[in-house]
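Chemist: Take a look at these structures.
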Structure I
Amino acid sequence: MTDSDYLGRAEAVLARIEAALDEVGADIESERNGNVLTLEFESGSKIIVNLQPSMQEIWIAAKAGGFHFKFVDGQWRDTRNGTEFFAALSDYASQQAQTPVTFSAD
């Protein structure tokens with residue numbers, strides 16, 4: 001994948017997360033600073049999603065740990081266990097919001 005392809009795909013992920021925040025049904029605030037999107041929960045905990053252009057990855061830092069995602073076969077997949085990005089983000093956000101939260105690529 002070219003750097004341009006990576007940036008287009010990765011920026012679309014951040015934009016999708018931001019667009020979905022009004023629909024998720026939980027009190028989550030967001031702040032975007034360049035390639036970093038911070039989600040802050042009512043409890044004060046945070047999830048940080050950031051782009052890593054040099055590695056062509058998207059990283060998530062959450063209470064559950066740090067996770068790296070690479071674009072494989074049309075989806076962003078965890079480099080350790082293959083979990084799809086939006087499924088993983090939904091799980092981490094649900095844990096931190098203490099209520100079901102669902103993000104999707106659609």
Structure II
Amino acid sequence: MIAELRFYTITPGHTPALFDQFAGTSLRLFAKHGITAYGPWLRRLTKGEQLVYMLEFEDEEDKARRWSAFREDPEWQKVVAAGEGQVPHVAGSEIVELSR
């Protein structure tokens with residue numbers, strides 16, 4: 001089993017929009033593509049906030065296949081296209097991969 005613990009540093013003022021996008025689109029598309037997701041959680045930092053969540057995959061092949069399907073999904077492509085030229089909701093990210 002592989003888990004990805006993901007931390008997305010939120011652009012100031014974009015917390016509601018990022019959480020809405022995550023709850024309204026990302027979680028549904030994760031489920032559609034068989035990605036087990038936990039979260040999201042809000043992490044308050046000294047300067048700023050992060051959206052935190054965790055994903056589970058069976059192994060590296062499963063992870064690659066499911067992420068590819070997610071990124072190629074027409075609905076996700078629309079989300080990406082809609083954000084082009086806009087101030088992004090995410091200012092930075094960190095992914096911690098865990099395995100057992």
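Every read-out reported here was derived from the displayed coordinates using simple, explicitly stated rules and does not represent laboratory data. Worth saying up front: this structure is predicted, and the values here are computed from it rather than measured. Cβ atoms are built from the backbone, for glycine too; each structure is taken alone.
Chemist: For structures I, II, which has the highest computed value of distance in nm of label points 7 Å out along Cα→Cβ at positions 37 and 85?
Modeler: II
Chemist: Taking relative contact order in percent (Cα under 8 Å, 6 or more apart) from the coordinates of each of I, II, which one would give 49?
Modeler: II
Chemist: Identify which of structures I, II gives the largest calculated value of distance in nm of label points 7 Å out along Cα→Cβ at positions 5 and 77.
Modeler: II
Chemist: When distance in nm of label points 7 Å out along Cα→Cβ at positions 29 and 45 is compared over structures I, II, which one is greatest?
Modeler: When distance in nm of label points 7 Å out along Cα→Cβ at positions 29 and 45 is computed for each of I, II, structure II gives the biggest number.
Chemist: Another one. Using the calculated result 11.4, 36 for Rg and Dmax of the Cα atoms in Å, for residues 13-52 alone, pick out the matching structure from I, II.
Modeler: Label of the source structure: II.
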